[in-house]
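Undergrad: Scrolling down, you'll hit the structures one after another.
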Structure 1
Amino acid sequence: MKNETVQFVEKQQLFAQQGANWPSVRVPAEAIAREIERLVDSTPGEDGLRAASIVHPCSQQPGLGFAPGVDITINVLKPGESTRAVRCNSNQIEFCIQGSGIVSVDARQLRTGKWDVCTIPSMRDYTHYNNGKNIWVRLTYSNKPLLEKLGAYYIEPISSSAATAGAEGQAAAAKHYTRSNAPDIPIGQDGARIRGYEFLTDIAVVHNSPLHWPWQEIEQHFSQEPGDDKRGIMLLYNPATERRNGTTHTFFATISSRPAGSPPRPVGRGHRHSSVAINYHFDGAGYSVVDGQTIEWQAGDLLLSAPSWAEHAHYLHSQGSRTLTIQDHPLHIGMESLIWQERMDGPILTLGSEPGQTGYVGPRLAGT
């Protein structure tokens with residue numbers, strides 16, 4: 001153990017407005033395509049991976065990512081290739097952008113095709129297998145960088161002995177120390193309590209299944225032509241996240257789909273939120289204005305479209321667009337740090353802790 005002396009740093013309340021720490025950045029479709037080609041020509045590791053993380057120029061170790069706390073990895077498998085079975089304590093969202101394959105999570109097999117979305121919950125055994133005839137390419141979003149910054153990231157190869165280790169001792173202790181017979185004592189009149197340690201080590205389980213959203217099934221629920229009264233943006237919801245309205249406990253994924261010929265959005269001020277947003281534009285074209293910077297994008301581009309608390313607005317060109325958006329919205333709800341300002345001259349709301357924004361069915365789109 002190193003003999004180091006801690007520092008005491010005097011603090012003051014600072015009320016100056018804080019801007020986004022990381023600027024918006026666009027990764028062109030051409031750059032992603034070149035990296036895919038490089039991975040195809042590379043030699044896979046012992047774990048079977050052909051993978052590369054997309055790292056923002058401001059990111060630093062530990063916890064390299066495309067946004068603070070968010071890793072995006074390009075994963076490639078050739079026909080017939082598979083990855084080694086592992087489990088880790090990050091949660092993951094996968095978006096298939098090319099080819100098809102099987103994601104095996106525990107006993108489930110999720111057969112994914114182009115533009116399908118699926119999840120891999122924390123600490124579940126998983127592998128990938130390309131059972132098709134073409135290259136299989138996925139973007140995998142995870143909270144690995146956040147866990148690495150906390151010194152808490154864990155990954156291991158699957159071992160049959162690991163699951164049974166210590167089971168006998170745990171079974172004996174369970175007869176005497178459980179939540180059902182632990183102390184749970186009210187303190188005062190406002191809801192405060194003291195509880196036995198059993199409540200910390202045997203938390204009530206909310207079942208979290210690996211989920212799959214096939215594009216062919218969900219596409220029909222989006223607007224197909226202007227004026228058809230269907231929604232242009234929808235959340236891919238995982239019931240295990242409950243009020244956090246997530247796709248995983250860390251991220252939500254939304255898909256927005258605007259058909260060609262949709263009325264253009266009037267140019268004006270945007271909105272902002274503490275959650276970071278990342279857009280993968282898989283069809284169409286348009287531009288975004290992020291903290292005053294105009295960024296043109298097209299199909300296949302990846303965009304850090306909303307650094308935390310950065311004002312942003314998105315505009316479509318005449319051909320419309322389809323976009324997967326990932327935000328760490330559920331994480332902020334759990335931390336009670338999700339602040340949201342829908343209009344720049346409006347209130348700043350703590351979503352999940354006070355009544356939220358109403359009257360909208362999508363970003364800046366008035367409801368009825």
Structure 2
Amino acid sequence: MSKDLPQPQQSEEVDLGKLFKLIGNAFDRFFKFIASIFIGLYRVLIKLLIHFYKRKIWYAIIITLGFIAGFIIDSKSEKLYGANMFIQTNFNSARQVYENIHNLHELAVKDKDTVKLAEILEISVAEAASLKGFHIKPDLDENDMAEMYSQFYMKLDSISRLEMNYKEYKESLTKQNHNTHQIGVASTNKNIYKKIEQAFARKISENTYLKDLLKVNQENFENEEMALDRQIKETDTLVKAYLKIRVSESKKEAIQGAGTNLYMGNAQEGSLIVDESKMVDKILDLERQKRRVNTEKTEKQGIINVVSTFPETGYDIKEWTDKKKFVLPLGLFIIALIIFSGLSLGKYLEAESKK
């Protein structure tokens with residue numbers, strides 16, 4: 001039996017040799033395949049270069065003529081300018097703003113009703129004719145969206161918190177859910193933006209309900225401010241009276257159980273009404289509330305807040321695709337390439353058919 005033991009070892013060596021040979025052949029075919037791709041690409045590139053080299057004069061003439069024609073067209077066409085205004089919406093007025101912007105865009109682009117547009121924006125009909133479009137979109141900021149999600153998340157119950165995540169919240173938001181928006185106006189008159197600014201900001205938020213809501217909101221702020229002023233004055237008077245009593249009591253001879261003691265609420269008998277430091281803290285707290293009211297009153301003094309007004313003049317908003325001096329040469333080049341390629345293909349097929 002000892003003579004039969006080496007035979008399985010020789011069989012295993014043969015199998016391993018075949019395996020390595022198969023792996024080597026596989027790698028060899030793979031590298032040849034990769035090489036064939038690069039060789040094919042190289043041949044295509046060479047054929048393209050030959051194609052362009054043979055017809056370089058034709059392509060040069062076509063591109064030059066296209067550039068000249070495009071330059072002439074651009075010089076004779078009206079230039080298009082643009083400018084942006086950034087606003088913050090109050091009292092859920094974003095829907096009204098979007099509707100009014102869409103209406104202005106309809107008047108300027110589709111209806112071309114320059115008379116109505118001039119009436120709305122308080123400009124001349126000729127100036128209204130220069131307006132070529134109105135656009136609005138939310139001014140998205142990831143930090144603001146994260147803060148909005150945090151406030152929204154805190155209002156959810158425990159079950160809803162498990163089902164809601166930040167990605168789903170972002171997808172559920174609409175344009176009107178955001179407070180800050182970018183409004184763009186396109187015009188052929190670069191000096192029109194400051195002329196329409198005030199009327200534009202006023203007209204895009206016009207709504208009777210929103211006006212009434214603004215009026216009531218301002219009245220509430222004024223009433224709250226008056227109430228805080230009254231509390232501050234009364235608290236300050238109380239502190240002064242308390243300090244006067246303290247000074248007066250300090251001049252008297254100390255007698256146990258004698259003197260003037262002031263009590264307030266659940267204060268214990270035998271103790272003074274309040275600690276003056278607490279009264280000062282109360283005044284400071286009321287002052288903080290008053291500053292908060294003043295800030296909110298300023299932030300909500302209008303249906304919309306114009307965060308950034310239009311610049312003094314508009315700026316060129318045309319992309320390179322809007323300029324004929326670039327588009328026309330490119331278009332003529334592609335057309336010429338198709339025609340020459342078709343002619344070459346026709347000659348090749350004709351030659352093949354004669355074989």
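Rule-based calculations on the coordinates, nothing more; no lab input. None of the values given here were measured: they were computed from a predicted structure. Cβ atoms are built from the backbone, for glycine too; each structure is taken alone.
Undergrad: Given a computed value of 35, 30, 22 for semi-axes √(5λ) of the Cα gyration tensor in Å, which structure among 1, 2 does it belong to?
TA: Checking each candidate, the match is 1.
Undergrad: Between 1, 2, which one scores greatest on percent of Cα pairs over 21 Å apart, for residues 46-181 alone?
TA: 2
Undergrad: A follow-up question, please. Matching task: -22000 is the computed value of helix-only ellipticity at 222 nm (-39500 (n - 2.57) for each DSSP H run of 4 or more, over all residues; to 500). Pick the structure from 1, 2.
TA: 2
Undergrad: Continuing with this model, one more query. If you rank structures 1, 2 by mean count of other Cβ atoms within 10 Å over residues 198-205, which sits at the top with the largest value?
TA: Structure 2 comes out on top.
Undergrad: Just checking, which of 1, 2 has the largest value of relative contact order in percent (Cα under 8 Å, 6 or more apart)?
TA: 2
Undergrad: Ranked on Cα Rg over 2.2 N^0.38 Å, for residues 54-125 alone, which label among 1, 2 comes first with the largest value?
TA: 2
Undergrad: Could you tell me which structure in 1, 2 was used to calculate Rg and Dmax of the Cα atoms in Å, for residues 118-221 alone as 19.5, 60? Before the final figure, lay out the partial values.
TA: Values: 1: 20.9, 66; 2: 19.5, 60.
Comparing all candidates, it corresponds to 2.
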